[in-house]
Structures are given as structure tokens and as C-alpha cells.
Structure P
Amino acid sequence: MSPVSRRGLLRAAGAGALVLPLAGRTATASPATTAGAATPHLWVGAGPFGQVHDPSTTRRRYLNDHTLIQAGGRWHLFSIVGNSAPPGQAPDSSAEVSLAHASAPDPSGPWTGHPDALTVDTSYFGEEHLWAPHVIESGGVHWMFYAAGGRAGAAINAATSTDLSTWTRLPSGPLFRGNAARDPMVLRIGVEWVMYYTELSAVDGRHQVCYRRSTDLLTWGAPGAAFTDSATSADGVSVTESPFVVARDGWYYLFIGPRNGYEGTDVLASQDPFHFTLDGYAGHVPGHAVEVVTDGQQWWASAAGWFRHGLYLAPLSWQSAPPPWQSPDNPVASLDVQGRLNVFALDAADRSMLRRVQLDPDADSWSDWEAFGGPAGAVPALGRNTDGRLEVFSLAPGGAYLHHRVQRTDGTWSDWEVFGGPAGAAPAVARDADGRLEVFALGPGGALIARRRQWSPGSLTWDAWDAGFGGPVGAPPGVAANADGRLEVFVLAPGGTALLHRWQTSPGGGWSAWERFGTPAGAAPRVARDGTGRLNVTAIAPSGTAAFQRRQSVPSGGWDDWHPLLGWSTASPLPIPGADGRLEALTLAPGGDRLAHRWQSAPAGAWAPDGVLGEDFGEPGLVLAAPPSAAADPTGRLHVFAVAEDGRLRTRVQDRPGGGWRPWAAFGDRPVAPLRSGAPML
């Protein structure tokens, strides 16, 4: 939880190649497929998070790493607590010097605040901060394990209580010290207690989830490594924080983060509680510092963090199939065969697909929302044929299959047809040098990337799927066409260990091997072509602390180094090519209350304004639920669309092509699904 653990840079990759296997893992490839395994592991997902407790009084406050425990018919919350920083900025974690306490009859509340459980005691063995409490009960005594320390070094401390109100530190001092030991979590396994905590390897500086064993909660054995990530202290970020382990049906599920941005937690499954790997990937929960609780019937995921205000709760699901991933684009928009801008979104109530059409660009008048199909498992993807006809590619609920619908030359639409499946997300779509649409689809659980293309430009007939295009990967792919027409695909490696790319070696021709494109990253990269014909790729650091941009040195050529672009980001920034060839970049900060904006002063030129904070492009007082999307209308003006937390769409439009921006305005009164990038839709 230290400031150092939250900062980092995405550094330029070397020239070495990292080749993905032609045959990706299957949807259930994990330790469950080993000999002797009775059943495969379950997949984990979470529904939407809702706020259930806000500690703010006269000032905005946040909760961070926390713990929930049921005792005496009530639920008790203990948590880091601090004063919120300005929108888009992180507070100073060294100022976290108390642990908040609240209780409720149910995890969903109502929560009643109590005096802080602990405040920092500088006379207690060098204690300078209080982080990440975890509370258990043993023999009628409650034990609170927490991270403390400072100049004396990282330490795991403990305090005990019989009433959950008055806590007494152990007179013997810290249980143990480590290199960066923090975020303890204790689980009973057999006859032992096992403590999991985040740490840095003393050998190579890699981020780890370590463990120690005890029979009395006082004396803890030598450390072991339950999980080791590829990220190191040199990367300046931590992606093994807030470890939480759940035992279920012979499997152990490790929840760790921040992954896929600050507000993201990955789940790894293993039948060995002391050994987890990325091969055991079992799902993603879109929350920070996630804890898992159950009352024996319902499961919940709780979350908190610097950029939220209080405690958030979501239903947690255990299922036999992996939940689908959501694209960062919500809604999606494109011109159709009649040159009209079409916008597609999902209805908040039943996840049916909705469409609006721009009727008059000059008056900026739009049709009402109309039903277009569904329900769907994710916001759809769009492709545009050389004659202007749109094709809509949608994911069925639960990722059962992909289907698509094709626009006719008179503007009407064909019926829906099954296009392939099962799949893990809506596909990425691009047009190749021959004018044929090519589709790149993620397999369930990120097992593989499959590729399919039209027989000829605009054809209703498609080649068979090539299921060996790539994989496994950690998020849906991105694709764009080079200036010479060659397609290039960009992906996030499993666990965010690297960015990778692959490209056509000639227009419409074969493909290169996969090569490393960047060091560890926190989300799927995004790509756009500027007015000079050069591709530009955006990405974020592993925990979302900053966003970066990399562009081609020449059109269709090599690549410059990575450069800082924007600050804290929930997803890779949206790069938008304008009518004059300049790119504009938008990124949403964690918490959703700051939308940062920068733009090129000329095509492929310097970025303005100076500094990675950019200008605040958002609407005052409005919190967004997901990153924005954008498209150009027939006049060349850009339209930005964003979903507010209440599901209402807002839009902001340029006053002229390449010009300034009008104020934000409502875009229809029908709530749409406010899906977070990477989040499964249950």
C-alpha cells in the first residue's frame, strides 16, 4: 500500500520475440485437467458493484483494504480510511494512520460507524502507518492482523479483542518483518493457520504472494512463495496486493490485484494452496482490494479504494463457464451505408440491443432508441464494408456463440445468423488491403484468438475459422490497418505480463510471428491511425497509475519508444482521429469523476496541453461508469459518448470538424448497461 507500490512506468520493450503457441489452451485448461482431478475448477465473476457504506462526513473520505467478519448476529467492517484527493489523483498512503470500524445486520447494510479500531502508535516498534486489516476468530478471541512499519522496515503486526471494539497490540511486537510485507490474510487449512501476504522477492525483486504457517497464530514459519509475478520492483508497481484465498470443493481460489487497472482483481485457481500460476486463471472481478464473504447461501465480493467513497458490494458468482469480457467501447458507433451515424448500446433492464440513428447531422437530430436484437452478452462490435454497409457482430448471453447481422444496400437489415462460438468477448473487426472484413475473436477465458475473413469484399460468405491465430491472452485483441493496408493485431499477454503484436507481412498476405511490444501492462491496448498514416498505440501501467503512447516512426514502419500520455487510467486511453488528422486522447480516471483529454497540435505532432494530467473534459459533478467511445459523423465532427453511473448516456460534439467542443448533453432517456471494461456481465 506504499506510494512506491502504486507508481510505475510502462517501459519500451526490447527487440526480442515472444511467440504464442498456435494451439491455445482450452476453456478449462488449468490444474483441473491434471490426472486425478475429480472436477474442473469453477469460474468466478461478479455483478455490478453498489455503494453500501460511505464514511464521509464533513469531508470526502475513502476506505481501502478492508475485512468483513460476522459475529454476534452482526457484520463488522475494519478498513484503511483516509481523506480523498482531488479527482484523478491518488492520496498519500503514508497518511493512512487509523483503521475504521463499522457494523451492520447484513453486508448490504445499513452500516453504523463506530470509533476507529486502532490508531497509529509510533512508540510501538516503529509503527508509522496502519494498512490492510484482516480479522479472524479463534477460541473466542478475535485476532486482527495488519501491515505496519516505516523507517524500521515493513512489518506484519497483530492485535486481539474479545468484543471487536477494544483492541490490544501484542506486547511482543511484530509477528515478522519482510522486504515489503503487507496485506495479510489468514485462512485455516487442515490443522494449521496459513497467512498470505504481498511481498517482494529478495532474490530478483519480483512481486509475490508469500505465505507463512502457524499452529498458534503467534509463531510463524519461514516464508514460501504461493505466486510469483513477472513484474518486478523495477517496474515500480505492485500487482500482487490484497491477496485473498477461498477454499471451495477441493480447489483454492486466489484473488489478487490491482490487475486490469487499479479497479481490477484477477482470480487464480489451484488444488495446491501453496502454488498458484497464471495457467489457473479463473476469472476477473472489477473492483479494488476485493474481499469475499458468504452467509452460507449468498456470496459477495466487497471492494473499496482511493478513488471511491466507502464500501462497495457485488454478488459473486461461481459458474462452470468463464464469464465474457466487455470491450472498452460502450456504446459503439459508425457510419452506415446511407452515411448516417448509428449508435448501438445494451438496454440496462434486459440487455437487449438498442440502436439510434442520426437523422440530420446539421441539426444533430436523432431517432428514438429502437430494438435491434438480443439479449446480448456484451456490447457488439461493428464492421463497415467497402460499399458502406454495416455488419454488427454480437455475443450471445454467457458467450454461447457469436452472431451477426448485415445491412443491405437500401439500409434495411438481414436476420441474425450464428457466426461462430463459443466466444469470450465481442470480436475485433477491421478491413484488410483487399477490402475484406477480418474478425478476431477471443476464446472463452482468453484461451485463444480465432480469425475469420470474408471471401471477397462485402461477401456474405466467410472463410472457416482459424483457431490457431494466437493465445492464450489476457484480454480481447485490438486491430488496425497500416497505411499500406497490412493488418496489425495487438494483445495483452495472460496476467498482463507483456504487450504482444503480430502483423501481415504483405497486404492481404501471411502473418509474422508474435513479438513482444511492451513490458507488463494493465489492460488491452488500443490503436488508431493518425493523419500521417502512422499507427498509434495506447496502454496503461499494470495497476493503472499512468497511461502511455507509442507510435510508428514512419507509416507502416518501425516504432518509436513509449512516452507518457496521461495519468491514472481505468483503461487504455481512447485515441480518436479527427477530420484534420490530429489524434485526440481521452482517459477516465479510476472512480469515474475525471475524464482527462489531450490532443495533438498537428498530425503526429506534440501533445497538448503539457503534462499528463491533461484538461478535464468531463461534465462537472457527473461520475462516469465506463470509459467513453467516439465516432465521426458525415460532416467530420467527432461525437464522444459516455455512460453515467445511472446508465444515462451523455454526449459531447465538436462544433466543427477539427474544432472546439460543445457542452455535454443528454443522449436519450433510456438507461443502458453501464459496463466497466473487462467486467463480466452476469
Structure Q
Amino acid sequence: MTSSPRRRRTRYARKLILRRGLVILGGLAAFGFAIFGFIRLLPEHRDPAAAQAELAKSIAAFQASNANAARAHALQAVRADPSSGAAHAMLARTLLELDNGLAAEAELDLAESHGYDPARTKYMRAQALLLQGNPERALVLVQETAPQDRVHGLRIRARILTAMGDLAAARDALGAAVDAAPRDPAVWTDIGRFRLSAGDIGGAIAASQRAVELAPGDTNALVLRGQMVRTQFGLVASLPWFESALKRDPWDHDALIEYAATLGDLGRTRDMLDAARRALQSRPGSPQAYYLMAVLAARADNLDLARGLMARTEDALADLPGALLLGGTLDIEAGAYAQAIDKFGQLVAMQPMNITARKLLALAYLRSDASRDGISVLKPVVARADADSYSKMLVARGLERIDDRGLAARFLDWAAYPTRGGSPSFSADDSVAVTDIAARDNPGDPDSIIPYLRALIDAGQTDRALARAREVARDNPGAPGSHTLLGDILMLSGQPAAAASAYRDAASLLFDETAMLRLVEAYQASGNRQEAARVLALFLSQNPNNVAALRLTGHWQLAEGEYDAAIATLEGLRERIGDRDVALNIELAQAYAATGDVDAAVDAGIAAYSVSPANPAAADAYGWALYKSGDIDGAEELLAKAARTAPDHIGIRGHLNVVRAAKARG
């Protein structure tokens, strides 16, 4: 069968197009080879004068503490004269300052190949290896540091030893560095970072102060100082330090990350997002930037976006408590309970007294049908007199699943009861003899000492516990935890005034939510309400979005009859945490009822009661709101229920008597 004329013309046209395309490609290839050959025949393009000028600018920018500008100028110097060993070495220094060990090592190779003295690159190569996660090789290499680079070598040696866990040797290296260069701000900045990692907050504060005194414009010193001011005083006080660092180097990654995190905690989400995005531009792929953006996404309830952003961190933040908390929470929301258990398990191991982490770990266990593990995790939490209702409810649900219905019912009743006790330490899991062994084997480890002190208290040996706690505080004056431990023992010993003094020492180093709450509680217990109020106001001025501080402020305002102020505080809090917080809605119902806004009082009462109908405080608030609205029968029914659940509660009984008296009057 022969092809039609039309088909033959189509095939011919296709062959013609293909032939022409091959001719064009061949011509372009020939032209390209010709250009390549021509370039190869030319002498290497160099502009030593321009390279020298850019190198000088790089050195000046580096000395002015602008590592990003220094890198840009060093790169221009290398481009102007690729054979300049000094330019390559300078580029390597800037890359090391920006934590890019791999690229720095490549530049050091080029520097040496173009005549740069290999002896002068030893400490830089060691730093590059450390950044690449190879401290063993780095330690060998740093020992070959040239004499003129001794201080640099000692600083890098200290970092290597810290990474390897040899803190004593790292401390010795830093001591030698400060002896050799007592006015070097970089040495004091490294000392501050080392002390911070070792838990010596007081020592880190002092070192950061010394660093900025010696170099008020040093970016690294300013960032460290900002971190310590945030720790010591609060969020607002730290902002100027990070802003000063960013004036020196607007693209400094660490400054941007710390600035963004602080802005986020202050509720300045737009500014936080801008700073996080700039950090991502400064260091593409930054895990810290992705994490902060994930936090924002989670707060906006965009959980899919938050999960995607956390995935981009690629487990680079596996040791960061906040990242573990967020990652585990997202895993629970996605039903990935095994992953959540892994993350929360790590977090509880890192922070055994983190109650939030324990509750979330227990929830993950319960949802994965490991109820006994969930109960075990919450055992030290529900042993406290101030155990929260949610923890009790989780234990109750776990007990139901293992068919211990009687005990489950007791926990459900306890969860509904409105009164709360004090805040003692966790109960001990082992005997004095067992915990004493661990404490003696690890005399400087709080995780070993605290269980020992708990065991002493449980055994009625409070005096021995107090004496040991005083030793810990005396031997670790820069560690907030040591003073907090002493304060806890003093509170348990019935000495709130002395406990307040210990808590004040802790708060002078680390003024966080825990320190504030303990200090306020101690001042209240010792009868110094004025000082307690001052501490709360000071903390809230630095942390205006802190939920615990806002909740406590609203509670005090309500108790003192400042109903309008209480409503403003509590409504602002409700906007932040939602409408399903029972205690918050109870207090809103009480405040609105006191001001005569009965509709708002009833709405808040309904919100509290619908979430926790077995809670007598919720039934009381709802019932009292109904009474204020004129619904006597509805009020009596709810208040009678509340009184049956909490028969010893004077306030509930008083409300019920008022309602019944009104009903009797007709």
C-alpha cells in the first residue's frame, strides 16, 4: 500500500525541520567552542588593586562587627583576584563567623593553594570542622595553632571541648584565653556563652556585661547581652539590645532570630514574621526561622502550614524544648501518636518537672491505648495538692480504660472540686537510700539532688533536706535553680518569708513565669501582699501577654472588687486562649454579675457550665448569674447541685441561702 502525496509531503517537511535544527545546533556548538578556546588563550583576568581595596573594606567591616558586609567585600576581592590567598583567607573568616564551616574549609584550601601560610589556618580549619560536626578531628587540629593565633585557638578549643562534654577542660581553656587577652570582648562573649550552657546564669550575666563594656558595638556581645537581659529582666527590656545589634549588621542571623522570638512573645506577630523572613534570607534553610514561622502558623490555627514548616527544620532543633513541644502537639493533632510520644518523652527527660509536657505525653499514651503509661507519667503531677483538673481527668480516663472504675470515679470527683492547695515539689519515687546514692555520685546535678531532697521530705527529714538545699544554693550562686530549690524547701518548712528571699535571689537571675509565681506565692503567704502585687506588676510590664500573669491579675482585681478592670483583663485573656477555659469563664460570670450586666454574666456562666457541668464552681457561677437575671428556679436548681458536690464550700452555700430566701419571699 503506497502513501498518499499529502503524507509524503508531511514527512519531508519534518525531515527538513530536523535537518535545519541540527545545522543550527552544530553552528552554536562550534561558536561556543571557539569562544571557550579564545577565553582559554587569554591571560587570567586579575585586578589586584581592586582586590586589595575590597579586602581592606572587608577587614574594616569585620572589625566593625558586620560579618555579612565583610563577607560581601571578601567575595568581591576573590572575584577581582582569584589568586589572592589573603582574600580567600578573609572570606573563610567571614564564613566561619556566619557558621558556614563547609564553605569556609573550601576557601581555606584555596587560600593555601595561593600561598597563604598553612600555619595560620589551623584554628580556622578546626572551627570549620567543629561546625561540620567533627569535634574529634577539630581537637587534634586546634593543637597546631600558630603562637600568634593562640587566643583564637584557645577560644575554638573551648568550644570543641564544650561540644564534647568536657566542661572542666573547656573552662580551663577559656581561663587561659582571658589571662592572655583580658580585654578581648570575643573572649568574654565566649565565656558568657559557655557559662550559659553550663547553667551559670549569674556568671553569664557578668560576662555579657563585661563584653559590651569592652566593645559596645560588637554584634555578638550585643546579642548575648540581649539574651541575658531578657532572662534577667524580661522581654521588653531586651529589645533595644537586639535592635542595636541589627543596626551594626542588619542581616545578622542570630540577632534576627532572637529579635523575632522576643517580638513573638510580646504579641507583635507582624514584626516577628518580618524578622523571621529576613533571617531566612540571611541564612537560607534556617531551621530556627522555619520554627518561628511554624509557631506563628500554629497560633493562627493553620496546622497544616505549621507541620510543613516544622518538616523543613529536618530535626535540626531536636534538642530545643520549644520545638519538641510544638512538634509533639502537631503530631497529636495529626493522630501520629507514636511520634508525639517520642518527642514528649524527650522533653520530659530534659525537663522532668514540666507539667505541660507530662500532660501532653499522657494524652498521647492514652490515645495510643497505653493507658498505664499515661497514668504513670501523671503520677507525680496528681500527687500534688494543687494538681489541675485536666491532669486528674486524664488519670480518670486512663483508669476507666484499665477497668478501675472506682478509682476513676474518685479522680473525676476530685477534678470537679473547685478548691486548690499549695504547690509543693513532686513526691519521691524512691527511698532516701536509693536517691542518696545518685546525689552523691552526681553532686552538681540538680536532677540527682532534687529526688534526694524530695525523698528526705517524704520521710519527714525536712531539716536534713533544708541543710542540703542551703549547700546547693551556696555552691551554685549563679544557678537560679539552686535558689528555687532552697525556696521550695523553706516553703514546705513553713518559712514563707525566708522562701521569698531565696526566690528573690532566683528571680534576680531568671525572672520567668515560674520565678514570678513562686515569689508572689511566698510574699502572699508571709502577709506581704503589697510586695506580691509589685512583683506581678513588674513581670506583666515586661511580659504583657503572659497568660499566667494576666489570669492572676484578673483574679486579684475580681477579689478586690475592681470589676470593670477584671472584666477588661479577663476578656483580653479570653481573646487569646479561647472560650473553653472553665476557670476564666467562671470569673467572667462573677465579674459581670457584680456589675449588673446579667446577660454577659449568663453567657459566661453557660460557657463554663457547658464545658464542665460537674464542676461546682461552674454551677455556682451560672446559678448566681441566673439569680441576678431573675430566674430564681433555674438558679436554685444549679446552686443546689453545686452545694451537693461541694457541701463544705461557704461561698456556694451562701449563694444557695440567698436564692432560697428570695424564693420564700415570693
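From which structure (P, Q) was mean count of other Cβ atoms within 10 Å over residues 104-111 calculated, if the value obtained is 21.9?
Computed on structure Q.
Looking at mean count of other Cβ atoms within 10 Å over residues 320-327, point out which structure of P, Q has the largest value.
Ranking P, Q on mean count of other Cβ atoms within 10 Å over residues 320-327, first place is P.
Rg and Dmax of the Cα atoms in Å, for residues 144-527 alone was computed and gave 24.6, 81; which structure, P, Q, did it come from?
The correct label is P.
To test your reading of the models, identify which of P, Q gives 32.7, 114 for Rg and Dmax of the Cα atoms in Å when calculated.
Answer by label: Q.
Can you say which of P, Q returns -24500 when helix-only ellipticity at 222 nm (-39500 (n - 2.57) for each DSSP H run of 4 or more, over all residues; to 500) is computed?
This value belongs to structure Q.
Consider the structures P, Q: one of them gives 18.4 for mean count of other Cβ atoms within 10 Å over residues 328-335 as calculated from the coordinates. Say which.
Q
Where is relative contact order in percent (Cα under 8 Å, 6 or more apart) largest, in which of P, Q?
P
Taken together, the values in this text are just the output of simple stated rules run on the coordinates, not laboratory data. Fair warning: this is a prediction, and the values are worked out from it, not measured in the lab. Cβ atoms are built from the backbone, for glycine too; each structure is taken alone.
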